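No lab work stands behind these numbers, since they all come straight from the coordinates. Owing to the predicted nature of the structure, the values given are computational and were not obtained by experimental measurement. Cβ atoms are built from the backbone, for glycine too; each structure is taken alone.
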Structure P
Amino acid sequence: MTLAVDITHRLGAFRLDAKFEAEGGLIALFGRSGSGKTSIINIVAGLIRPERARIEIDGTVLDDTGHGIRVPRHRRRVGYVFQEGRLFPHLTVRQNLLYGRWFAGLRKPGEDFARVVDLLGIGHLVERRPGKLSGGEKQRVAIGRALLSDPRLLLMDEPLASLDEDRKGEILPYIERLRDKSKVPIVYVSHSVAEVARLATAIVLIADGKVAAVGPAQDIMQRLDFATLTGHADAGAVIEATVARHDAAAGLTELTSRAGRWRLHRIDAPVGARLRLQVRARDVILARIAPVEISALNVLPGVVADVAPYGEAIVEVRLDCNGEALVARLTRYSAGQLGIAPGVAIFAIVKGVSFDRDSVGGPIGGNGGTSDA
């Protein structure tokens, strides 16, 4: 699936001028609150009539203001999951799910119903009403209803924003399954670094109504201007790693990646499983000499690739660790003391306890990517 978006629209004093192309997987629209992310997907869904736009999905034009084309929203085959589930309270889960098929003109449950119920793990909920569901369960049902409307594209507008941390932890694995096993591409709006680092195949970075950067998730997350553009201190790198072994006695899991070996708290994943790690820049310490007799479990050799300012007294440093990038944030003073400059050999040190449940997720799925348009 290829999504091509070219939009110009004014909302009061705010001007949206966004142009990008994206392919398959889970494409995250990411940026500060108020940057225009939700407006973009509302225009794609047909909920907002744009001043000027051309929107195309796999060769099918949904909007082309220059040629007077505007497909009605009910004929776009675009599923939409809002921040809240918006389920019908008087209907059971089964009836809410089947409403999606009815809306698409599909009268019988069919095999898709069973597949979606299994994918989202909601088989035990089908006879309940929404009032008896947790927030995470409601969102899974809302996702199922959108999938059963036979969409060619699924839009998700900050679907975890209204959930507490426990409920977010409950639903994230299902969104990963949806990304990896469903054939429906997803455009996912978020301003959470942890969600994007864990879920995104590719990122479209939105700043002040414009596309500031676009590309594979690993490439965008390692940009030294990422934190400046998004206002998020939790910026850092995304590492693809493989579970090598578990140390039951120590309560640790060992992973391997191009960057080197990683050890962190025990992960419930089989040996050989491919995972993604978010390594936050603020959690990376640098040393010119390989450290010895320290408590940190992860020491990875690398070379300084780039240095950029982050405020008045701080710099961010991108490291090349055997072809894989890490990002470190440190004071200008420390950078000067270490002689940090491109080409300098360095050791990155990361404590095993730096990794929490939000920073360890499933593999980077699919081959989707994005490009400037």
Structure Q
Amino acid sequence: MNDVNVATPGGNYPIHIEAGRMSHIGESVPVDATAVVIVTNPTIDSLFGERARTALATTGKPVTTVHLPDGEQYKNWQTLNLIFDHMLGHQLDRRTVIVALGGGVVGDMAGFAAAVYMRGIRFIQVPTTLLAQVDSSVGGKTAVNHPLGKNMIGAFYQPIAVEIDTTVLNSLPEREISAGLAEVIKYGLIMDADFFTWCQNHASGLRARDPQLLATAIKRSCEFKAKVVSADERETGMRAILNLGHTFAHAIEAGLGYGQWLHGEAVGCGLVLAAALSQRTLGLPASDVERVRAVVDAIGCPTLAPRLDGLEQWMLLMRADKKAQAGEIKFVLLPEIGLATVCSADDSAVAAVLDQHAAPLA
């Protein structure tokens, strides 16, 4: 088993990475827990629910399950209340432990429910998508979406453990693997040029789900994420670099309608746009912009942005980004591969990038 430890003011916890780890998730339930609630969706439950319930039954605690509708479009207040309805209906107390069994949507919503139910209860992340394993399950960001912006309502709230079973990736559609790999290559772009080169060299093997390559990518990504989160839990400084490509990506998701593109697909495209904007703003070499475009294409993510309803909508949506200050859009950009910074960019440069990298009109 490969372990990565996360140390933050909000809590220290292990990330367990192991093939077959699903059968051992009960080991992370505290002995003083009074009940366990699995938050998942019907698709994930049909694949892994029985394995999770069997593992959690070894704790001797009563285990119940809440099903959320499947999809980013349901990451909202109405769906969140399904968790609260279940917990209040079963009279569950402050020593209840929530287990988030699913991808990023399930993890974000279960974590947010844990953060606010009775002012805070413990929860465990059991991510079942590559994107969730390498990114969203680690670091304590929890949230729901608002029609005017993604993840705008939420809390920083750390889990007590992250349980990663690498074998669950065999069940994923190809799009989900591609979406997760976008977050993997992001770490190389912002923190480690050698790791980006490794991703570039192994893009086809990663996309083909080579188990050794994926295990390496997951562990390295968790190590990068843990390092950043430990230094800046609440995104007051360094942690913002984890949002490379996300200002563009969140605009794509909101503009198209949540669920039309997977989050990681939007991030992949956002990485290309951010690299192109870095060239115009910070002088990133054109050859490096092409490297980013090529690897995003190699992992199977879009490299051309949707046109939405024009530049005005793009700018409006990006001004709703959490990094924006007094309406000024802040981007994470690359002075060079392996180094990231948060800065502003001229609207004219943004417009030129969107025009250059937009999908052709139908």
Quick check for you: by distance in nm of label points 7 Å out along Cα→Cβ at positions 168 and 352, which of P, Q is greatest? Q
Among P, Q, structure where P(r) over Cα pairs in 20 Å bins from 0, in percent as derived comes to 32, 58, 10, 0: Q
From which structure (P, Q) was helix-only ellipticity at 222 nm (-39500 (n - 2.57) for each DSSP H run of 4 or more, over all residues; to 500) calculated, if the value obtained is -13000? Q
Out of P, Q, which has the highest value for distance in nm of label points 7 Å out along Cα→Cβ at positions 304 and 336? Q
A value of 2.7 was derived for distance in nm of label points 7 Å out along Cα→Cβ at positions 240 and 264; which structure in P, Q was it taken from? Q
Taking relative contact order in percent (Cα under 8 Å, 6 or more apart) for each of P, Q, the highest value is that of structure P
With distance in nm of label points 7 Å out along Cα→Cβ at positions 16 and 176 computed for every candidate in P, Q, 2.1 is reproduced by structure Q
